Structure 1
Amino acid sequence: MTAAALIAPVFDETAVDRFAFGKNWQSFLGGLNEKRIAGARADLIKWLGTDKLTGASVLDIGCGSGVHSYCMHQMDAARLVSFDYDQHSVEATASLREMAGSPANWTVQQGSVLNEAFIRSLGQFDLVYSWGVLHHTGHIWQAIANAATCVLPGGYLFIAIYAKGGLYPEHLALKQKYHAETISGKRKMEFDWILNQYADLARGGLNPESWWNQGLERGMDPYVDLVDWLGGLPYEVATMQELSEFLGALGIEILKQQPAPEGGCHILIAQRKNAPTVFAATAG
């Protein structure tokens, strides 16, 4: 597979149905506390294999709530740039930057990963982070390619992408139905989903209430994640093999990966070949 084969020449990102991710993230910040921040930071440390980003430049593409940008600032990133397509996400992240004391080495802005001129203006970074974002752009392969251009030689790309499987049409239809529903219809879909999860846990001999602990290890909130899942349009998927081949064609090699079943996200850290950068993510 060549990278160019998956990238269409023209795409209008304003012409697709789009979920209000930013408003959902703003609601998440209402429940943000030190425990959630510590969970988000611990997950970054686990994946990166270090608790320090000292001297490193970091780009957070699709910064959402801003909590992971905040954590990377806490980890002593030398330069941190956070951006999101959704203005409400920009505002959410800006509020966490303000909470951090409005550091001069952390900038927050609105922009699109599909806007090549904007992406070029940002330059290149030691670490490019984009968790669960690039599959929501409406043009997943262009988004991944553009994100990859921001990685310095020897730098790292850290992304999470929805896993492809046979249920994709069903999942897409579910999201389209949620998008078209009234507010009360959306609440009913959420309630029904949670009831089904409770039933599945009970059948497995587990406490149904344990559903509310899902995602806490990353500092997330299960209800916010559910709304994100049901509403998440645009919605695209990929196999780990497709991701590996596509990145390989761009000169980027996967070092660490966690394949996911359908409905979950493949997680990977990949490195652009050539000279090492100022910090090294572990490959184990």
Structure 2
Amino acid sequence: MNEKPYRFTIGAFQLTVFKGGGGPSPLARIASNATEAELAQIAAQEGIDPNAIEMSMNLVLIQTGQHTVLVDTGLPSSNLSAQLQAHGVPPESVDWVIITHGHRDHIGGILDADGDWQYPNARYAIATTEWEASMAQLAAADDATLAALRVWQTLQQQQERVMLIATDGQAILPGISAMDAPGHTVGHIALMIESDGAQLLHLADAAHHYIQTLRPDWSPQFDADTTQSVPTRRRLFALAAQQQAQVLAYHFTFPGLGTITQAGDALRWHAVK
């Protein structure tokens, strides 16, 4: 995690991407339904090592002028609150945390090692379907599994902090809207961030590597429902190309920012330089 935070703007919004971790991973992990021959062919075409593709955790700070917003919080080891502090953003100034879904590498930084809030003044936005699924897990948990659900238990106990996102396209804050993007999890969301005519589509975990723009039918082994995740991915990629929006993905190589173009049926990822 030696990369400097990456700063850019969307209209009047100031955005900063912090690296919360990452490292090499086998391509097969994010293309579990691909054959070895297909993986070898596309790796040769793209000049990448199929045994060690680079993946990151790209944690986004959005400063709108009215609100200080985080999109996900990484793992405890991401040390996001310390990174923010070093960047001149006290964790106490964060007033919103948007949870794209409930996997640990997205919510693991909400509490500190003592179980206290890392962002004590924040509210937390999450899709209703993801919340309900997590509450069902919590209700069924035994002593052996409860510790892994501590974040959900704490949010349940202080539910006044939680904003539930009930509808596709619902505005969370001015300029930040949620988009239904199920498949990776039941209530996974993407985000559309808009200011002064500029747009950023945050894919979250709808895609894990740019190779999926070439093969959107390839799904990672950790997608909960590929009958949903594949059409979600296709829809979001097409939207990004049609809108000529900037795109950010949580697990693409840091900073995870670029654009997607489409020629006929062919999609292409263009990483920011």
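Laboratory data are not the source of any read-out in this text; all were calculated from the coordinates shown. This structure is a prediction, so every number in the text was calculated from the model and none was measured. Cβ atoms are built from the backbone, for glycine too; each structure is taken alone.
The table below lists the values:
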{"item": "With relative contact order in percent (Cα under 8 Å, 6 or more apart) derived as 25, matching label from 1, 2", "result": "1"}
{"item": "When mean count of other Cβ atoms within 10 Å over residues 148-155 is computed for each of 1, 2, the largest belongs to", "result": "1"}
{"item": "Winner on mean count of other Cβ atoms within 10 Å over residues 44-51 once structures 1, 2 are ranked, highest first", "result": "1"}
{"item": "Which of 1, 2 yields 15.1 [mean count of other Cβ atoms within 10 Å over residues 108-115, calculated]", "result": "2"}
{"item": "Structures 1, 2, by percent of Cα pairs over 19 Å apart, for residues 84-203 alone: label with the highest value", "result": "1"}
{"item": "Value -7000, calculated as helix-only ellipticity at 222 nm (-39500 (n - 2.57) for each DSSP H run of 4 or more, over all residues; to 500), assigned to which of 1, 2", "result": "2"}
